[in-house]
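Before anything else, here is the set of structures, which you'll find just below.
Please treat every number below as a calculation from the coordinates, not as lab data. Quantities reported herein were computed from a predicted structural model and do not represent experimental measurements. Cβ atoms are built from the backbone, for glycine too; each structure is taken alone.
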Structure 1
Amino acid sequence: MNITERFLNYTKFDTQSAEDSETVPSTSKQLIFAKYLKEELEREGLADVEMDEMGYIYATLKANTKKDIPTIGFISHYDTSTDCSGADIKPRIVANYDGQDIELSPGIISSPKKFPELLDHVGEDLIVTDGTTLLGADDKAGIAEIVQAMCYLRDHDEIKHGDIRVGFNPDEEIGMGAHHFDVEKFGCQWAYTMDGGDLGNLEYENFNAAAAKVRIKGVSVHTGYAKGKMVNANRLACEFNSHIPDTDIPETTEGYQGFYHLLNIESRTEEAKLSYIIRDHDREKFEDRKDFMESIAKKMNEKYGEGTVKVELRDQYYNMKEKIDPCMHVIDIVVKAMQDCGVAPKVEPIRGGTDGAQLSFRGLPCPNIFAGGVNFHGPYEFVSVQVMDKAMQVIVKICEITAGFED
């Protein structure tokens, strides 16, 4: 099976996670794919294949040399984003892309005028959607690349390598993917998440991240007799959000700039709920942003009465850079692997997160490597077959280079 067939098989499974769920995984449909993936790893001859009750999968490609080589790992998540449907995906291959508009479905156009990233892939074979769902390259492309690389190494015994561990998990898209990942069982000295974007991306800086839940208590009274009595939670929700500077939202920020992002509002006169995510690369600024959210609540409570507005903050993950800096050899190996494969490394900060951030803080240094998906989390998502193949080659080369690594 080639990497394209493998990836297309994976897109048949709806693995969308759910933010408000209290189960692990957050959706039972993720377990259907997890079981399939476990069985596939067994068929491909990997050792120590196991899946726990929460859908975390672990397996090993055994060393083919007696040399003392560090055990390294490769990790990807199999859930897809909550932002767009992942059900009934209809992928299509646009062979030898010519740089023109792509009609995904009648009236639904993916155009390089809107998505100039398409022009970076002229002459390549692009896998696209029909414009009604996401594709799921985030992160099933990563899984396909890892599995394909393990099969390649299995079939090319001349490439010497140590034990290589692979791990696949649910719920990354809701910030919970690494929470139940068994680092001790994984048993690696370091690892890599294959969860980055386009060709050459290499990331070991990411946002510090928190979630904020804002609850506003209103008072519902008949509108004809509301004077001095009604507290309209709908209006207060708008007022709360008006305090967020327009300069500090995703639409107006880039690079290392942090932001507040309003995810959703549930509102009626007597109660409103607002959900935000808070992001910043700088830890001190990150803490300031959380304090700012609480200061908005304080001001509004002074105005409308104590207990009217409550803010619940929950840290999600932190910037992995502070954990990677002391062991930069894990980055040097990837840079050399990319260069040996003819890929120009693009070391950039992640304007988002990755399971590797949480894992790094749990003692497993885990930078992030490109998986090839572009425009993910939406119906214009695509992935290049050639980029997926390059990612697979980089994995193989990392394993080969690590075999010559001396701590």
Structure 2
Amino acid sequence: MTGSTVPRRKQGPLAGVKIIELAGIGPGPMAAMLLADMGADVLRIERETPVDLGVPKPLRYNLTLRNRRMIALDLKQPQAVQRVLRLVAEADGLIEGFRPGVTERLGLGPDQCLARNSRLVYGRITGWGQHGPLAHVAGHDINYIALTGALDAIGRNGEPPAVPLALLGDMSGGALYLAMGMLAALLEARTSGQGQVVDAAIVDGTASMAMTFFGLAAAGKWRAQRGSNILDSGAPFYDVYQCADGKWISIGPIEARFHAELLQRMGLRAEAIGGQMDEASWPRARAVLAAAFRARSRADWCALLEGTDVCFAPVLSFAEAPEHPHLKARGTFVEVDGVVQPAPAPRFSRTPAAEPTPPQAPGDLGEALAGWLAPAEIAAWQQG
């Protein structure tokens, strides 16, 4: 059994909070990273022989594993399970992302863990949730967002649903809702002295994020046909356009005054495109805007429109985004161990997050368990 050499973090609003993370992929590690970014002491329990699940190699590119210390345990061994339960006694929270029932069979389910620590917040992240007809079947981000109605609403008119990045399901509906739920339960535990289970399902979180659109649909203000509404590329003034150099820009002047400014700066007459909210004029308006944007380069449009109230931004790649002057001024991206990556977010005025530490493989056990167990107990673990 080995541990990592990442130093214990003490900076951020969650400094002093201890979280155990049972190794997984996707939304579980992302939620753990969010808590670690805020200063929580997250100890990841890695498999002794990690399963190759397509995560980035070398390890330093697996960015959701930053800001952690790690130890390696074989959870099929009774001694390893007992050691995790010993750590549970010292923890404020635990994150696991297995299928329902797996941790129970390992001896690390909610009942076993809460018996060791009644104040523990036990966070569970799955795609389908802990119960329901689909709870025990496999799935991925695309399936979860499909079931909630979100995928059906994304795409252009007359085209199939557009498959978005796994930001919508795994990372937003999953990781963010798990992190929020754990924070709420941790706060409540400080008052009640009692822990609880947080059942974070990606289907639940994704459905929750679509709240506005369910409301619009119920009110008859949202068409089921993709690409026919203002916010789904149906409106010509809320879309992306290609420039002369093949690059893309985005516009979104929904408000009349912003739309009028866009036309004025582009040298277009309102009569040429018709009324902004006149849907019968939208095809003509789209053609006029597309032709105008194709006439100049993205850099030219940035020079003319960026920094104005026309609701404009260039469509940047992952490589380009960190170099944008606004994101550089805010420090939205940082470089850690030679890898450019997003900085911790959000920001705090009095308890700012520390500079991230790079992902590390399990290393020195004493360093990994410092602050969790007394030196004598760590020494006993090292003896096997």
Structure 3
Amino acid sequence: MSDSSELLLAVDFAGTGIHPSSWRRDDSRAEELFTPHYWTDLVGAADRAGVDFAFLPDAFGVVSDATTVRGRLEAVGLAARLTAATTRIGLIPTATVTHTEPFHVAKAIQTIDHTTLGRAGWEVAVTPGVVELFGRKKEQDTASLWAEAHEAAEVAARLWDSWEDDAEIRDVATGRFIDRDKVHYIDFVGEYFSVKGSSIVPRSPQGQPLVAVTVTGDESLEFALQRADLVRIRAADVSAASELATRIRAAVGDRSVFILLDVDVLLGDDAASDLVQLEEWAGETYRSDTLVHTGTSESLIELLGDTKDVDGVTLRPLALPSTLRRLVENVLPVVRPEVAPATGTLRDRLGLSRPANRFAAAH
């Protein structure tokens, strides 16, 4: 894609920004970080400006480095709060499956899909090295963590289908709220989970909320190829991103996936100096595993226009409040001059069909 107006646009809402020293800026709003207003203000502004997806990152464990924010709000709970503060943006919290029961994740994401009328997604992630926080499992290697993630995603998908679309009959005369023949046990037994089901939540507007994953290695790539609707990739430049996107499309075949390139962004009239200040506070050079753009709004617009062979970008602000303000005021009016009305689910807007219910087809 060479026309930036065609790109899907996402923002990664990570604390005060993904740079570990971003909280030290005068405009960081770090004192508001654990208040609802901080999040409703920023994500609400992105929503009104036409951003397609809000990724809400999360992981287990607190940060121990003295230069970083110690702690975060839990992403799924935060997404639930944002349902009433937004009207069109997709809310995609990270819910790590490590040490987490898929039943809890599935019903939480399904609930958000209901309360947003079809704007929910789930970014699947794993978190190594935190067994001391839970005390229930031994440490797992990366391959085992992602094998567990495959099972968790399968359990969630089956739970999302466990109520047929017309299972609620609300028959006042007989007192039957549901047709019990249309609410199904999933009877899943795997290496990591054994879940009978069904879900406690009726099938949601999308049928299956969108599943996202960030590709950081072979295991997460394999998960993306089999299960993800949104695939976040990282690459050093536009050319490398194009090559990786082409490989992914060839591997998934006819299955529809949307590939988003992560771009670390610091916008400002003197963004280079701003980055130097962040690096001085951190005591080290900022290094990223993806493309980094430090510059003006105009140069970011140019970069978006040069992005090819991906369906969109996920902008990861190094300093969130200041960069988001420039995105909303200077970038979005150019690349998204007309914001589509808030109609339809995320699947509708992406041109994805509502998945058939696997249990309904079986009888």
Figure out for me which of the structures 1, 2, 3 the number 27.6 belongs to, where mean count of other Cβ atoms within 10 Å over residues 74-81 was derived from the coordinates. 1
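From 1, 2, 3, which structure was distance in nm of label points 7 Å out along Cα→Cβ at positions 58 and 98 = 1.5 calculated on? Could you put the intermediate results ahead of the total?
Working: 1: 5.2; 2: 3.2; 3: 1.5.
Working through the options, I get structure 3.
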In terms of Cα Rg over 2.2 N^0.38 Å, for residues 146-209 alone, which of structures 1, 2, 3 is highest? 2
Which of 1, 2, 3 yields 16.0, 48 for Rg and Dmax of the Cα atoms in Å, for residues 226-345 alone, as computed? 3
